[in-house]
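Visitor: Alright, structures below, take your time with them.
We did not get these values from a lab; they are worked out from the coordinates using the rules stated. Given the structure is predicted, the values throughout are model-derived calculations rather than measurements.
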Structure 1
Amino acid sequence: MSLYLDSLKKRLLSYKELAGKTFALLNDEQLHWQPAGKPNNIYIIVKHMSGNIRTEPHTVIDALNRQLAHYPYHVGQIVYLGKVMKAENWQSLSIPKGGSQQFNEQKASGK
């Protein structure tokens, strides 16, 4: 169980980091920006994530797995909206576009 919880914590922290990096690139106005079609803005998504408590019966493992699937879905929405708003000024949160070969070479060389 400890291995599972360690893995779960690592994954959830990585999603938190992606969202945090996106927030750092945006101003308050952008957090409330709503694209055409009126989907949720980043503020509403975060509010939903922080207060989404259901009364459905779950085992502890089921509840943890549900959150592990739920959070990355919304973090992906947050990152995508940030990328749309920043357009050409977007800063890659991981491997920059076109940088996969260099990244793989660095990993292979142990750097």
Structure 2
Amino acid sequence: MALHSEDELVQLLNIFKAKGNGNSAVEYWIGISESSSSAQWAWADETLQDFSNWGKHEPNNDYGLKQCGKIISNTGMWFATECTWKLPFACQYTPGKPAGPTPPPARV
């Protein structure tokens, strides 16, 4: 999933609310990660971050350990976290395109 605007963020938050996760703080992967070689944040579809909703003092790399991004369902704020955490995820589906998992970016 890639969030490129406030409108897309609001749409995602509305989906969380419709699923019953809009009032509680459920954490989801959102498919953004930091390249260890360039220190830039990019989406799983390889588009660069052009919109953000990072929490205060985020993203913080915390000695190179926090290179993946999660969203909190009731606030819409993003936080950097370790990529090894097991969290549910939000995916983007485009009708007419085959659905399938997007592999995480290769670690360099």
Structure 3
Amino acid sequence: MITITTSNFQKEKKKGRLLVEIFQPGCVPCKRMQNDILPEINKKDLVIGTVDATQQMDVVHQIQEDSGRSIMSVPVLVFYKNGVFAGRKDGFASIDDVEKLVS
């Protein structure tokens, strides 16, 4: 898992397949996603990144523009394929939810 910031977001999303979790420190469902769910996603060509919504507002705004929807709560998962927005899941996601999002 990588940390997504304003300095690497554009580069990472253009590389191929990128799954981004937007989180806030102290968010219990976010921590569960990072510790229990996302490590179970075994896709060799998928990069998984995290965005701290309290520190990377420019990235959050770009994701909102890409998806056409505001981010009102966390966690939010956003999927990019070859630099293009390809899907979004708001709220806690199960392994099955994530697998469907990135398929």
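Visitor: For the read-out helix-only ellipticity at 222 nm (-39500 (n - 2.57) for each DSSP H run of 4 or more, over all residues; to 500), a value of -4000 was computed from one structure; give its label from 1, 2, 3.
Guide: Here the read-out was taken from 2.
Visitor: Which of 1, 2, 3 yields 0.94 for Rg/Rh (Cα atoms, Kirkwood Rh), as computed?
Guide: 2
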